[in-house]
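Multiple structures follow.
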Structure 1
Amino acid sequence: MERRDVRGHYEELAAEYDEHWVYDPNYVPWMADRIAEALRLGPTDRIADIGSGTGLFAREVVRQVKPRRPVLCVDPSEAMLRQLGIPPPPDLTPVVASAEDLAEGRASLPYKELDAMWLKESVHHLADPAHTLRGLVGRLAPGGRMLVVMLPATIRYPLFEAALARFEELQPDPADIVGRLRAAGLEASLTHVEHELRIDRDKYFGMVRARYMSLLSTFTDSEIEKGIEEMRAAHPEPVLVFPDRFAFILGKRGGEGA
């Protein structure tokens, strides 16, 4: 297995990252709506998207919620954050920092405290989830909310078998994240949401070749090509239809507004 260089992976993917998520025009608005609903976001909230990448979901949350203060897009990749625009739009503020930087107080933010933050499909990149999540909880205002959006321990994607097996090997269990948030002092709960994806087969194969999931960066070029041939044989249908299921772990801090 190749060692994963997560930051390097996203630096290379930055320019075309959004293309891998707009295959279904309903997906981004649907996910942003689920995030806003779970966090009960309102216009007065101080909000951060931790691991925001290009701000794809933050941008849509802004459109739906219309917050009075900019949403913070926190990501360690400058290349990803540059996709917000130069200069960025006034309702999105890029912050070049990792979740660990934020948790350890190495990153300064324009808000002393946050009312709401979410981490979408980034918790598996944390080297020490318990420590980092506890530090992020410390950034929440009384009554603040944290949402961790992640894939479940198993997925039903039309990937090749080695990729699915490696996913199960590397993916944290959502139940463990619930425990981490509770240990950090939050009232935490776990729910699931699901969205049906329909993607042109050849487009999906191209996404796999471009390593649209960081998991795929652990495979060599030859392994990816071999995997695509396996997928081609297993899926002769021109359109792939499969469920995209997510675990939503919501943590709430006690105090005002809780």
Structure 2
Amino acid sequence: MPTERLTELPATVRRLIEKVSGPVVDVGTINAGLNSAIAARVRTAGRTMFVKGLPLDHPRVWTQKREARIGPYVRGIAPELLWHVEEDGWSLLGFEYVAAGHADYTPGSLDLPAVMATMIRLADVPAPGFELKTMPHRLRTFVDDPADLSWFAGDSLLHTEWNPHNVLVTGHGALFVDWGWASLGAAWIDPALWLLWLIAHGHTAEQAENVAAAHPAWKPAPTAGLDALARVQHRVWDSIAEQSEDDWSKPMQSAAQAWHEYRQSQP
């Protein structure tokens, strides 16, 4: 479920920011994203930062720790992580602030090649030297045949969460944010998960696969593995939609169904 967003920085959070970055001059709230209690543009005398945070007792506070550990591995692919503080009941991350818009996933968008270019760069990043969840582990409850999980195994670092709010597009290319669900798996999984969002934003399943096919890992992707992931994602998004209290997940549920049906129709 989305996390309730605070509209003002608590005094404790402000003190923690000033402890590591100096006096705060200005604060602006940021509306994008659903998973942080704190999401703000914070300006000090020396720099402007993006600060996100969760209370230390929040059930997803582990995603903050994950992002802090991933940061050094994804320089140039993500905004620079400046600091991570866990103190006085809060987990806070401070990033360089990037003045950018969120990616446009609609057909023909000029953002699509930029997103793909950065995704290809991500595929060349070595697996981090610490334990991450694997895609077989994450998807284990959504398969009929446990043998299907073998298709998803691999040692590629994957972002996996391709909501357009997690992709910033600047004049120099695309940057990826929100690495809390970074995982290890087969390299073709990221473009496959991305294509679901393309379908949700107006592509047909065939068009979305054609866009995803620009990724070098797509051509050698096993047909049976793609079919298995399409089945799994249909179940994943059915489950998310069933548990959701509003309609935010419905376009993704429809996209997952469309991709699954498209895969079933292929010879």
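No lab work stands behind these numbers, since they all come straight from the coordinates. Predicted model, so just to flag it, every value in this text is computed and none were measured. Cβ atoms are built from the backbone, for glycine too; each structure is taken alone.
In this comparison of 1, 2, the computed figure 33, 19, 18 for semi-axes √(5λ) of the Cα gyration tensor in Å is attributed to 2. When distance in nm of label points 7 Å out along Cα→Cβ at positions 147 and 179 is worked out for each of 1, 2, structure 2 gives the greatest result.
As an exercise: distance in nm of label points 7 Å out along Cα→Cβ at positions 187 and 235, calculated from one structure in 1, 2, equals 2.8. Which structure is it?
Working: 1: 4.1; 2: 2.8.
Label of the originating structure: 2.
Suppose distance in nm of label points 7 Å out along Cα→Cβ at positions 59 and 75 works out to 3.7; of 1, 2, which structure was it derived from? It was calculated from structure 2.
Looking at relative contact order in percent (Cα under 8 Å, 6 or more apart) for structures 1, 2, the greatest value goes to 1.
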